[in-house]
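Peer 1: Each in structure tokens, the structures are laid out below.
A short reminder: the numbers here are calculations on the coordinates, not readings from a lab. These figures come from a predicted structure and were not determined experimentally. Cβ atoms are built from the backbone, for glycine too; each structure is taken alone.
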Structure I
Amino acid sequence: SVTKVYDKIAAHPNFRFYGNVEIGKDIAHAELVDHYHMIIYAVGAQTDKRLDIPGEDLAGSHAATEFVAWYNGHPDYHDFQFDLTQEAAAVVGVGNVAMDVCRILARSHNELYQTDIADYALEALKNSNIKTIYVLGRRGPAQAAYTNTEIKELGEMEEATIVVSPAEAELDPLSQQALDASNDRAMQRNVEIVKNYTQHQAGRKKRTIVMRFLVSPVEIIGTDKVEAIKIVKNKLVQKGDGSLRPVATEETEILPVGLVFRSVGYRGVPVEGVPFREDWGTIPNEEGRIIHLDSQEQVIGEYVVGWIKRGPSGIIGTNKPDSQATVNELLEDLA
């Protein structure tokens, strides 16, 4: 397991771990540089991106990362409150984190009990009144960021049925053309799974997951708390580089929901004393070697890996070779 790998690393006589330490608060960047010849920043993308729409700050509107931290027992989020008395929730985004949120909201108590979810979250979710979960994707099934496993698991839960409109599961001509020309088996399988869900019927189980594609939220509606979310229908247009991007149409719809979880991406935050690209939310680098923004010269002895290196994309299987590439550059500099 992953923990056994970490245990092996921690058992090395040269390994040291210092927790609850924040650079710029508990220790200065200059102090690190004074004491270590080589420093690797693996701080990830620590904040979520906002929707930047009216009503986003209403009670009941949350970042998906807050919910994930809460049910995983993160001490900083132990006292967070999520109004699970509501009957409907919207999850904005179709990445793996969005799927995680949807799955936790939809799972039965029996399914959750078999996981390592925090006890207080297990008890709160046991009494959840959520019956409908809308999952909103701004592009189509071919562009969804979730993995085959994540979307497949949504169709295998004890007390939840997942449904998709046949019209939204149908690929537009540009997406179909891209799919036909692609050798991306994962993308093809994602499309197949979603099309299979069009055969499902709502109401057969305690909860219903409604997957929506080609829609974007434009407003969260409510006076003091979330009461609904307004979405706009999108169409895909091809950019000059061949990629497909969503463009809003005039068609809108209002979904009655009492909870909204946004999961539309992440961005890095600056580390005190280290160059930072505000536009990308990353530490500027060349092959993992940190560089100064103005001169583009290497910052001697400082390196970066993962999402803070290249942006929030990819999973463990992506980050492992990414980290190895940076370490190779570090070893080359030591030679």
Structure II
Amino acid sequence: EGADGNDVSIANGGGGVMSSEQMDVEAYASLYSGRTKIMRLMFIAERCVNKSTGLEALRMAYHEIKKDDNTALLKDVLHKLEARLAPNSPFSLLQEQDWIDAVERRAQLRKEKLENELNGYKTNLIKESIRMGYNDFGDFFYAHGMLAEAFKNYVRTRDYCTTSKHIIQMCLNVILVSIEMGQFMHVSSYVTKAEQTQTQTSDLQDTLLLAKLKCAAGLAHLHASKYKLAARKFVETNFELGNNYTEVIAPQDVATYGALCALASFDRSELKNKVIDNSNFRNYLELVPEVRELIHDFYSRESLGRCTSKDRGNAHQRIIQ
């Protein structure tokens, strides 16, 4: 089942495909921001068997990419659009070439400027300026879709951080890029570092920061198929997260991932105490009524002795999808 509750089936070869049922792509995409919004649209375009929905997703991805400077991603989307549309379509690489060339020239000038500034900071041994220089480089490479280079530069800021705020920002940057690269060992490491830094340097809990870290940790556990650990992280995520981490996850996803992981791994007592009676997580479940009903139906069937190992297997299968 998708994060928005749309049905998902398994295609031949094991890849998830969206069902032929029409989905509201615009409403779904509005839950996200940044690169993850684009990648989710491209996923829909690739996996959706409804051609009009897939084409709508590609067009939306195109317009999102044009707001930024990722020319490689734009070329990818244009190739996909060209394969689906008539030759005289306005969506073509040829018609966008001038825009692409202008962006790439501007990017080269920006890169040279950043290099000169950073070299000057290094010569003068200005620690804070060096940190900012590497951070600017990380932002630059991230904006252009060069994730490995962005990762390197964000990590390099570590040696020049002079405050806990700097360390935590470095961790969040590395976590974001690592999630997008699928490097979840790095995600786990930097979640731990950020949590330790926050605990050691402040008597007050930063609720929003901790909620973001819970989500990142939950995604890392989910990627490793550690469903019980993932469930715990998601159900513990403070509802204050709201729409403040949409570059990574939507609150509807917290509900869906947390619920499905709990169904696959929690016993009856845990399901009752940590999910159904959890007033904080209940707020998330209210965002996805079908998932909330699934939880209550599952628990009711267990109470009546009607829940089987097959039901838990179905929960596992939904997570995989």
Structure III
Amino acid sequence: MRQLKRMISATFVAGISIALFGLSLASAQQDQVALHGVKPLPNERYVMVTFLSGIEFWVPARKGMEHAAKQLGVQASYQGTEKYDAIDEARVLDQVIASQPTGILVTAQNPEALRPTIDKAVDAGISVVMFDSDSPKSKRPVFLAGDNYRIGQKAGELMARLLNNKKGAKLEVVTTIGQLNMTQRSSGFEEAVEKHGMKVVRTVEEGGGYDATYARTKEVLQAAPDLDGIFDCGSMAPGASKAVQEAGKIGTIKIIGMDLDNALMDLIEKGQVAATLVQGAWHMGYWGLWMSYAVAHGMVDAGIPDFKQAGASPLPAYVDTGVYEVTKENLKFFRNINKP
């Protein structure tokens, strides 16, 4: 099933890529962007909405969205809550809906808490695309992200290599309970390491910041000083690294992070964090805007002209945007990923 989903995703992206090639040729001959006879409306506008809006992870996603917007000749902007709070994100999303944009690209801090507001946007006729963290029971037509369960499995296999398949190795997972993508990653990680005779003995709530992750990992190290490895399902590995460093166990305890900010880059360079798994966030923003645009202009119908009445989606339900394993050896290629 996962392989089938990836094949569908690849087919869709290949089709859009061909269309994009045609667009680039047309754009060279005319100022007004047109794709298959479709032109953007005056002041056509798309908005990306996130939680923890100040973190570096969203920078490549925003850059991807802005790149697509420039190609399509539409406006694109970024909004969000600085808090790690589903209620506050829903409030921001409500404000965006009230401004009546053509499309919205949104990620959900909590799938059920954001569901009513996402459905409200869809019901208002706004072209909604979800990325990074899903609300699968909502009315959204498509979700773009890495395969989070597979990302967790990849992290588990990497941990096994770092620990030389040490039987009985004790591991900590840093996650956020209730956030679907992290739940899937932690499940995939646990399934993978168990095959190597390793066990997750501690699960720590990330807490939305380096300080919270540091404090909770410090408590774990006091209670379980024989810990062998840590996988941070979010982007707070620097907090865990600080606790490990204070315990004098850098190198002994292997740390794997998620995504890549400047602090994490420096720790990988110094050898304090072994590796990180970096999602294709740029693709989320880029292809997300293309999909939102395509639906808004009626360019796709899944071969079902009355797809809305049929209850069908004009888009594939899921598109895998990929993941990259980053270590000290290949870090140099990713150094500029978060630059605005």
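Peer 1: One of I, II, III was used to compute helix-only ellipticity at 222 nm (-39500 (n - 2.57) for each DSSP H run of 4 or more, over all residues; to 500), and the result was -8500. Which label is that?
Peer 2: Traced to structure I.
Peer 1: Can you spot which of I, II, III the value 13.8 was calculated from, given it is mean count of other Cβ atoms within 10 Å over residues 183-190?
Peer 2: I
Peer 1: If you don't mind, another one. Given that distance in nm of label points 7 Å out along Cα→Cβ at positions 39 and 87, derived from a single structure, equals 4.8, which label among I, II, III identifies that structure?
Peer 2: Derived from III, not from the others.
Peer 1: Determine which structure produced the value 19 for relative contact order in percent (Cα under 8 Å, 6 or more apart), calculated from the coordinates; the candidates are I, II, III.
Peer 2: III
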